[in-house]
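A.B. asks: Take a look at the structures listed below.
All of the numbers you see were taken from the coordinates with simple rules; none came from a lab. Keep in mind that this is a model prediction, so the values were computed, not measured. Cβ atoms are built from the backbone, for glycine too; each structure is taken alone.
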Structure P
Amino acid sequence: MPREPEPDEVKIYFLPNLMTACNLACGFFAVLMIHKGLVEVGDVKLPEKQYYEAVKPFYEYAILLIFGSCLFDLLDGRLARLGGQESPFGQEFDSLADIISFGMAPAMLLSKAVLFPLGNIGWAIALVYLVCGAMRLARFNCLASMPKKPGASSDFRGLPIPMAAGFIASITFFLIDLYQNDHLLGSWKYVLAGAMLGLSLLMISDVRYPSFKKVGLRTKGTVGAILIAVLILYVTVQFRYIMPVVLFSIYLIYGLVRPWISQKMRKEIEVESDPDEELEKPGDP
């Protein structure tokens, strides 16, 4: 018989928290790679193209590590819900890992890769992003600790910080390709600065974003949906510098236009199941 936990004993489930630890490790090494890029360039003022040529290997590693953090962050929640192993410890551990992987690492990447031509203004925007990200996580934990009402929505309140981090990483990935092909930002860097401020404010806004928590092993699909998913995966691999920006932008914009989309269409897009389907057992007719 398994030993029953003491009333004051903290429940620490292995697999979900292992995924969270991997998330944190990816964030740590992403920060390390960005720091190495800063050391490589030093205090030398280089033209934009030469700057990206010098830091490209370090920033590309950092971007891939941030994408890795997104994957592990997705897995820890799925594993916890799948095994009924959600716990206050896992929730707090996940938030602490997220502030490094999706707060600190993207903030450094934002200031030194996306907005580096703006100097101290870039640092200020990165700081705003980090503070908004921390506030987003704190609010999420407060809401998660409140008693759940029957039929309560599983939507996220404000843009999830992993999606914000993924957007920053994908934008940087795209900019590296632009500079590699002799395309300069010009005045677009000011538009980009405004967009990043908007991204930060979206995290602490009341805009609702779907969580897709209902998508699981028993989620029903169609042949057409599977073919579309395979096609998107193929196009993403073929156009790896542009497609991540497109995919993260679609999610970002979807939350803004979602209130004007019909309930039926939203249900299809968000792969929501009917309440009756949720009650079916394996083997039910």
Structure Q
Amino acid sequence: MKKHAISFVLVFALVFSASVFTGTVQAQDGKKGDLILATTTSTVDSGLLDVLVPMFEKKTGYRVKTIPVGTGQALAMGEKGEADALLTHAQSAEKKLVDSGVVTNYKLVMHNDFVIVGPPSDPAKIKGKTSNEAFKAIAGKKAIFISRGDDSGTNKKELAIWKKVGIKPEGHWYQESGQGMGATLLLASDKQGYTLTDRATYLAQKKNIHLDILSEGDPDLLNIYHVMEVNSKKFSKVNAPAAKAFVEFMVAPETQKVIGEFGKAKFGQPLFFPDAGKKM
């Protein structure tokens, strides 16, 4: 009886240990971990990621750590392997990472546009002018202009316009916030100055600021967003499955539909236009 009792205890212990071990392995295998997403501040300030991130997490089981910075900083994080996926809006800078193999699975996601906003009194009289004409008028009047000054996609676009019109902006009238789009709009409003902004963030912040859209509609002001994976073959710590899942999620028909509807109910117009599968 004692031998049978001992055998039973041993068998039970082995079975119990095996089940606990198996359960532990399954729990570890089932843990998908985090996705580190480096993205431009406009996707956060506009509220878009507040909608999309929970959708992605529910659908895939990955948790998202969103790092909203200027596009230049987001791309720099990609170059160092400090993010898993990037969602940015500076095509020429992005192309360098694609060509060097730092990022892969580069996909077009959506677009909106940049606009020039300023005080309703419009001291530089730019209303209705093209972006080139507006920047010339602002510099000529030495009206306050608030630049993001943070190497973001918006900052890159702004500097490209100054370069195109042959003006080097400097002096007391040209000020840098060194912050994201939302904070820059608040500063421009406080100083009653002009700034270049993406339309989505402007609409999302409109109730908090006293600035009007004064220049819009230029083909040069198109604002195009791409999503991409950081190359796990170059950076072993990259969560490749999570990055791939995020890229696929962003271009999926269901997500694209949500992007196209985002903002309509609140602002009477979409804040972004879905572009997956298109060529731009």
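A.B. asks: Matching task: 12.7 is the computed value of Kirkwood radius over Cα pairs in Å, for residues 127-206 alone. Pick the structure from P, Q. Don't jump to the answer; show the numbers that get you there.
C.D. replies: Numbers: P: 14.5; Q: 12.7.
Derived from Q, not from the others.
A.B. asks: Among the shown structures P, Q, from which was the value -0.30, -0.84, -1.51 of log10 I(q)/I(0) by the Debye sum over Cα atoms at q = 0.07, 0.12, 0.17 Å⁻¹ calculated? Numbers along the way, then the final one.
C.D. replies: On the way: P: -0.30, -0.84, -1.51; Q: -0.33, -0.76, -1.30.
Value -0.30, -0.84, -1.51 for log10 I(q)/I(0) by the Debye sum over Cα atoms at q = 0.07, 0.12, 0.17 Å⁻¹ corresponds to P out of P, Q.
A.B. asks: With distance in nm of label points 7 Å out along Cα→Cβ at positions 39 and 95 as the yardstick, tell me which of P, Q scores highest.
C.D. replies: Details: P: 3.4; Q: 2.5.
Answer by largest value of distance in nm of label points 7 Å out along Cα→Cβ at positions 39 and 95: P.
A.B. asks: Where does the value -21500 come from, among P, Q, when helix-only ellipticity at 222 nm (-39500 (n - 2.57) for each DSSP H run of 4 or more, over all residues; to 500) is the thing being computed?
C.D. replies: Details: P: -21500; Q: -14500.
Only structure P yields this read-out.
A.B. asks: A value of 54, 35, 27 was computed for Cα extents along the principal axes in Å, for residues 87-238 alone; which of P, Q is the source structure?
C.D. replies: Numbers: P: 52, 40, 25; Q: 54, 35, 27.
It traces back to Q.
A.B. asks: Then there is this: As an exercise: relative contact order in percent (Cα under 8 Å, 6 or more apart), calculated from one structure in P, Q, equals 20. Which structure is it?
C.D. replies: Details: P: 20; Q: 26.
Answer for the origin of the read-out: P.
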